Structure I
Amino acid sequence: MPKSSLSYPKVCKHRDGRYYVDFNLNSKRYRLFSGKRINSSLYPNSYPSKLRRNKAILLAKEVYDYLVSNNYSFTKPLSSIELFDFIINSKLNEPLSKSYKKTLSKMVRHLRDELITKGHISKQFINNIPLKYSNNTSYNTTRRHLNVLVNYLYENGFKIEKSSLKTRKQNEKLHKPINNVKALLDEVYMHNKNLHLCCLLIYCCLLRPHQEIRRLKWSDFSDDLSTISLSGNKVKSKRNRIVPVPIYIRELLVKGQPQHNIFTGATRPLNEDYFKTLWGRFKRVSKLLEQDQTLYSFRHTGAIEIFKRTGSITKLQKAMGHSSINVSLTYLRGLEIAELKEEDMPMVYSSE
């Protein structure tokens, strides 16, 4: 019997008097006493004894017709929109950040609407989504997020063509270093104490503001507040990170309950846009802030200071929490430091 084949169901009588249909489907034997498997309400053995055989004959025909029309399978094929929703839900149920999931969900709505309207999603439609952006950064970001969805659909059996668009070269964003850090920090202090502490932790500990600093708990600090220890699931590089805390920061800290956030005094952290919003307000009133100086300028300025004082790319790499030296080299190139090569860096070949 061929692999994708079906024998016509035979009506059989069990020794206990019940009727069933017996057949082979794709080299596997089945016995059905009811139509439950094919979503039928026909239950031959619920009828009086003299009617059961005739009802079993009807069940045999229903089973045969169902399997033939369903491509020789009990599992009904998903429609294109059902398959799309099933695959996309799997993707969105991955451990993604709230903001990233929100971005993907917005693109999903565009793709799903096109699928409902046209019955398919063409390559031209996919390409047109990022092409509406003239700004290279917006184009590349949209293209990258869209490719995540399209590639995931393709790899999970959904009929869709991959985008043929290439990335565009974009200008590096310069977080201009800060010349007078103390003066700017004093100005931030007068504006908002939480933002001031955040800026100190960015500059002195080289932590990232929106995830690492915003979510800091007192349990992340040592008992004497002299170090911060972050596990891999809390940092961008996914590597455990330990950084020293200068005494002038420790003097500002009043340790609370271990599981409490250092800013809220509760288990919940600040909202994701908290420091972004505070910085936007500070920019509008600051008299010292210069063009292209951002919240990340404190981190970049701290990186320059470490490199100038130590001359060690490996120490800078560890301080910044970068996954590799190459990342740190790229980082320095973006800070208008003279172009460096790995072999130019001190201590790279040291045994220490």
Structure II
Amino acid sequence: MTDRLGRREFLKRAALSAAAVAVPVAVASGAVPKDKRIVLADMIPTRILGKTGMKLPILGYGGAGLPKVWGNNLSLPDRVKLVRYSYDRGVRYYDTAGNYMESQAIIGEGLKGVRDNVYLVSKVETTVPGQVRKAVEKSLKELQTDYLDAILIHGTPGIEQMTVAGAMKIHAELVKLRNEKIMRFIGFSAHSYFDKALALISSGGFDQCMLAYGSLPRGHNQIFSAKMIELRNSCIAKAHELGMGIVAMKVIGAGVLGAWSGYIVPGFDKKRLKQLPAAAIRYVLQDKRIHLLAIGMRLTGDIDANIKTLSGDTTYTPDDRALLEEFCAKALASDAMKKMRVD
């Protein structure tokens, strides 16, 4: 029956039947398309995402930039348009999570009709193995899809609150779903706690990882110590050795080097503030082991500016270094940043 109807139509009818009798819809199996190929728009430079083998533009869309509570003041329809605009401009990697409020629903709506031409990633933040399937079902429903290209074990909440052994129990549940062809690849994210991240990478059980990596040494609510930076660098080296896909997050310092820069360091030259995001991107691109940058973009102007940076000369210059060193020193000394704990 599935072959006759096509997997999408079959799933749609199954969902309608289940709704009619008020029974939760189970995750469909066999949803991953065979030999998936993503058509690129040729507007953004590309790299291969490690062992996934996927050729993707190096700019990915960070879904954390979409929730209103995290600073996106656009209307809901305009945020849907924003996602579609990013696709039209060549973005093909979309990262979100089950606890990113309305982010998944916005991305699902924004990618209607082009879902199979993007690499779609969500995360599970549960620390309870028995809740993994339910979390994945929620993501599939909100994203309006029947499969995910990758599922990550969330860093925070998630790995930060678990032992390595506990995280591997979550991994085991994701393997079951992968065997059912609910997703293609398994990964994890880490804002900090890179000792745990290194152990997970070394297990050899993950296809990709997303690590906090930027000129501003910050994670979720941490400022990195020299030891933590060294551990992060060991994570990248080991992931590269194993051929994993490596995605950088916190490239713009969660907005500290972007939208919030003028608030964090008031009085800083406004012209130079505008130069910060491009300098921050070029800083990370020095490392050729990084395959992709996941950046939260709240406006069409953010998308355009980042594409312009990536499409131009990405050489990290002495001026970039001087600007970032001066601003980051002032930012780290600010009241807002002083409140963050040091790892």
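Bear in mind that the values in this text are calculations on the coordinates, not laboratory data. Just so you know, these numbers come straight off a predicted model, no measurement behind them. Cβ atoms are built from the backbone, for glycine too; each structure is taken alone.
Quick check for you: by relative contact order in percent (Cα under 8 Å, 6 or more apart), which of I, II is greatest? Can you show the working numbers first?
Working: I: 11; II: 18.
Comparing I, II by relative contact order in percent (Cα under 8 Å, 6 or more apart), the maximum is at II.
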Value 25.2, 99, calculated as Rg and Dmax of the Cα atoms in Å, for residues 38-181 alone from one of I, II, is from structure I
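If Cα extents along the principal axes in Å is computed to be 98, 50, 49, which of I, II is the source? Let's see the in-between values first.
Numbers: I: 98, 50, 49; II: 64, 42, 33.
Derived from I, not from the others.
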Looking at FRET efficiency 1/(1 + (r/R0)^6) of positions 158 and 286 (r between Cβ atoms, R0 = 35 Å, to 0.05), point out which structure of I, II has the largest value.
-> II
